[in-house]
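Taken together, the values in this text are just the output of simple stated rules run on the coordinates, not laboratory data. This is a predicted model, so every value here is computed, not measured. Cβ atoms are built from the backbone, for glycine too; each structure is taken alone.
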Structure 1
Amino acid sequence: MRPPRMDTAKLTLVRQPFDHPDFLFELKHDGFRALAYISEGRCELVSRRRNSYKSFGELRSHLAGLKVKNAVIDGELVCLDSEGRSIFNELLFRRGCPTFYAFDVLYLNDRDLRQPPLIQRKRRLRDLIGKSGLADVICGKYVEKRGIDLFNEVCQRNLEGVVAKRKNWTYATVSGWLKIKNRNYTQAERRHERYLRTV
């Protein structure tokens, strides 16, 4: 059975990093948001506007090989350098080797997982991706409580930002996802202008 179509949870921009015991904090990768729909030995990567990505064929083939009956995995398509930093133009112009950075699982083996708490979904995802052995599929890591320390590290390494999520909330609670951007992130310079020249 094919999983139902789903909408991606939206992120709300906040200006300042924060610490909070009810939140998980994770790296915000710089790429294309995508839901991976896996069923019947195939994988379709779908954008947040519900458009199917026609490229990334090898990555889709690897994701299709996950040992599941069916699944919907939320993540980011990225191209990473040798230090694990997202290089957006490598992805945009299809020059690098794409990786799927998975950070949530919404559906697994005929079961809708959007209602259980995020922390439970994270454990399911870690078990699923960890057993796969796929080099181009990464299970996102996170820290609890200490968002300010993570954000400071992100800024020092010239990364895009941090995402904060309430660990006990459902996927449908979109206001539980917050993004804090690094204002000095160099890859964001003239981003809109470069993007318009490619479409």
Structure 2
Amino acid sequence: MATDKEQVQEFLDIAKASLDEYVEGIDYEALSAAKALIREAEAAGGRVHVTGIGKPGHVSGYVASLLSSTGTPAYELHGTEAVHGSSGQVVPGDVVIAISNSGETTELKATVTALRKNGAKIISVTGGVDSWLAQQGDVVLAAGVSQEGDSMNKPPRASILAEVLELQCLSILLQNDYGLTPEKYVTWHPGGALGAAILNA
């Protein structure tokens, strides 16, 4: 059996190769289109929501927080609660970022279907560029990897990293379009070491 170091190194090597492949295939025009869709919605009074099922559901919480702290107010939308009333937080003209590696997750299909009927625009973040979710997207952000990082190639690891990186790229475009400055940033992030570093600069 491989040593602990060898097992970890194998994962890191696979993850690095997968992410390098993902980075080479980034669709910059799609990122620009996603930025434009969000900015247009905001200009019309619309809001941004982020949703996913399982591990991507946890990503959605981080992304909503990141966007909110960098100039784009965003709300996490629970992927399954949405069809039990929570989709009421989404109104016509809002944008929903929906995350699914396969793009075929049953629960997310129900959520996205309900949201589209409610008049929401969808940004699909998926590794399945020909998937159901991709077909439902007004904009599709491809965030797929060929290998997750272990012998089973099932537990989401590298795909989660790709989803996070893709949406961090989008956050950079939005942040710069918004014109974020340290002075603005600290009003939303006054606590912790980050806030202190700006306030005491």
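Summary table
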| quantity | calculated |
| --- | --- |
| Among 1, 2, which structure scores highest (criterion: mean projected area of the Cα convex hull in nm²) | 2 |
| Cα Rg over 2.2 N^0.38 Å, for residues 25-120 alone from the coordinates reads 1.03; which among 1, 2 | 2 |
| Per distance in nm of label points 7 Å out along Cα→Cβ at positions 33 and 113, the highest-valued of structures 1, 2 | 2 |
| Structure responsible for -16500, with helix-only ellipticity at 222 nm (-39500 (n - 2.57) for each DSSP H run of 4 or more, over all residues; to 500) calculated and labels 1, 2 on offer | 2 |
| When relative contact order in percent (Cα under 8 Å, 6 or more apart) is computed for each of 1, 2, the largest belongs to | 1 |
| Computed 0.40 for FRET efficiency 1/(1 + (r/R0)^6) of positions 17 and 97 (r between Cβ atoms, R0 = 25 Å, to 0.05) - originating structure among 1, 2 | 2 |
